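So, here come the structures, one by one.
Please treat every number below as a calculation from the coordinates, not as lab data. None of the values given here were measured: they were computed from a predicted structure. Cβ atoms are built from the backbone, for glycine too; each structure is taken alone.
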Structure 1
């Protein structure tokens, strides 16, 4: 390998690194933009809940445990992307979810009371 070839490889690697850096920056900006939308945040909270990020994956059956750990791994990766792009978005999502859960609980309570008084 000639010195020129080495320099070209180095230049090509530098160009690839720069392309990857720009791609990552664009993805972070895209995620920031999406996280500005309440509908997207609600959907993302739903996806994270499907991934069972906050649940334990332990099970006596190793296949079930591996499956659960795979779910969690995807959810944790998504959560890390959120925390990189807009760390405050997680707290916003959590607060929105808590408010929604409280409203749903209140609605259920009113329905039960109405049924009892029929």
Structure 2
């Protein structure tokens, strides 16, 4: 039973995009049971965002994809504190950098979809 639990991952997606869909496909091909969570549809709480960032050992600002046009178009104060970044993510979930894979208590950004194949080897 524990072995099955270890083969389950959660993939946080930013809607329906190619990179996210490919990551799911690679994770499935590696034998994982995939639970996908669309961050644009899930209503995260501030606590959940803090827990996610804490597991990744990053600040909330690092959960945001600063390259997205939507982010660049938002008139914001560059000196946001954690609460400000949290509000930004809660109000604009599409700004989250995805995909993110969670395997147990380990959470990772996926830079390329094939990174999903490397999880087995590194953790």
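A value of 21, 14, 8 was computed for semi-axes √(5λ) of the Cα gyration tensor in Å, for residues 66-105 alone; which of 1, 2 is the source structure?
Of the options listed, only 2 reproduces it.
Identify the structure, out of 1, 2, from whose coordinates mean count of other Cβ atoms within 10 Å over residues 26-33 was calculated to give 13.0. For mean count of other Cβ atoms within 10 Å over residues 26-33, the value 13.0 is produced by structure 1. Work out Cα Rg over 2.2 N^0.38 Å for each of structures 1, 2, then name the structure with the largest result. Looking at the calculated values, the largest one is 1. Source structure of the calculated read-out (relative contact order in percent (Cα under 8 Å, 6 or more apart), 24) within 1, 2: 1. In this comparison of 1, 2, the computed figure -30500 for helix-only ellipticity at 222 nm (-39500 (n - 2.57) for each DSSP H run of 4 or more, over all residues; to 500) is attributed to 1.
Which of 1, 2 yields 51 for percent of Cα pairs over 14 Å apart, for residues 34-73 alone, as computed? So the calculation was done on 1.
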